[in-house]
Structure I
Amino acid sequence: MLSSNSRFISMAEVNPPPLPNNTHLLLDGAWNHVLVTDNVFGRIRVSPYAYSARITHDVPSVSPTVVVSTRDRNILAIESEVRGALGNGVDSFLIVVGDTIPHVEHLAGRLEIVKHLRTLQESLPDFEVGSPTSFSAKAKQRHIDDGAQFLVAGPLLDPSTVGHYIDKLELQPDDPPVFVMVIPPFSTRWIDRMQGIGARSVTDDLRHRLDAVPDPTTRREIAWEASRQAAAAAEEAGAAGTILMGLRFDTIIDEAALAWSDLSSN
């Protein structure tokens, strides 16, 4: 589990398919850990609980963490899904509010769900509960006090800013593990798009470096190298791992797996 692993972990964020299929089999040999999203941007997909269960059954070399969006579900519905996932070998859950695109009528309390699941740990098989955090020592501590057993922060695009943002967390030896989300900076247009959904600002140096390269293939190589540098900077700054995010599934299992081959083996 993420909360107890002693090695630096590099994982990939994956979106379940719109309809059931066997594409999860392609994760075998590509990634050892994946973060499975929950209907991001209101696009209905296969349940992340069911998708993660298929991974545990069919690709035992891959450990999934389920993103649990509380935005439009109540405690009973979430507990039911978690119980079903536990019965299928899934033992890691990241609790988030989730986006509200399109608008949803009900927003369940993230804190309420975290506390409820922590209470259930007394009577159910071993599992872990994580929370997202901003790059702030106060926010980090608030989530720890709420019961988070691991934390996820980011996303970041610029490797030169990674140490700066992690320093803001003021990590302590007894803090739960913190995982940093990383997005490859493919172009300045891509950077602007990612900052529009919450990615942290990048330096002018990175923008100028990308704009100075007209060839998209070369820019992509620069972006992958920058993402690897970001992972290295995160490890040096005390993070427990990185999550490569914002990519299509076919990119995750092909180009990203190759670029991060020695990192994703952890």
Structure II
Amino acid sequence: MLGNSFDNKFIKIKVLGVNTASDGELSGGLEAINYMLEKSLPSVNYLAIDRQDTSNLAACKAAHKFRLLDMADERALIRNLRGTDLIFMVVDEVWENIKAVAIAAHCAKKSGATMILIAGGNFQDAEDEIIFDAVLKLSSEDFATNASNIVETFIAAMTLPGYPKLDFKTFAEFVKDSAATVGYGEAKNSVAFAANRALKHFVNAEDFKAATRILFSVTAPKEKFSLDRAEKLSKLVKRYAPAAEVSFGFSVDDWLVRKVKFLIIAAQ
């Protein structure tokens, strides 16, 4: 799982925020994009998507906005997404605008990029309607903040220096066509606490228990991590998914000072 951090810095990432509100209020997907723009995440382009309410698109600060009303709109979105390596599609309350979500996901798949869906609220049975490589299910509570934190941590895992380093190509192959699940946690001064918070996201889920491959990445100041600690974390993960092969990566971010971020991906 060793990668080239120099090559990773040049991966192309896009975030699609899909509107699921129809009453003029900013939905979670578009609110998440505004939140990410305020944080100035590096190497990311943002797109806002809707089929109904133009006032919501106007309230989103993304530079590129699409109304998916017909095939011409879909082709325009696909053209915009081509050449992208990784797409995050961010949407709260999927069933409030399932058609827009499904069309946007279809366009993302057509682009050839790896697509990770970050979904808030009720996601029951939505797997049958939406194409994705990996999905992270969140609560609607604090959705914009949590979705932004996850995207930021993914970017850090692939672009910051570290050893072992998570290589983008290896990561993309890991989630491709696997319907992988993803968990995130952060804590002050403790890798173990951050890991436990990430694991609580899905330790009771049957697909996690049945995982055959698990990858986790820690983003922290250099002194907060060691290979010995990584081995201990691997054993912790194996408690919940005993059949899984566990790999890990580490990203050094001394600007975090006392904060530790933990990202875990499980695939069958």
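Here, each number is a calculation from the coordinates, and none is a lab measurement. Computed from a predicted structure; not experimentally measured. Cβ atoms are built from the backbone, for glycine too; each structure is taken alone.
Observations on the model:
- For 121 (volume of the Cα convex hull per residue in Å³, for residues 138-233 alone, calculated) the corresponding structure among I, II: II
- Relative contact order in percent (Cα under 8 Å, 6 or more apart) from the coordinates reads 19; which among I, II: II
- Computed 2.6 for distance in nm of label points 7 Å out along Cα→Cβ at positions 26 and 122 - originating structure among I, II: II
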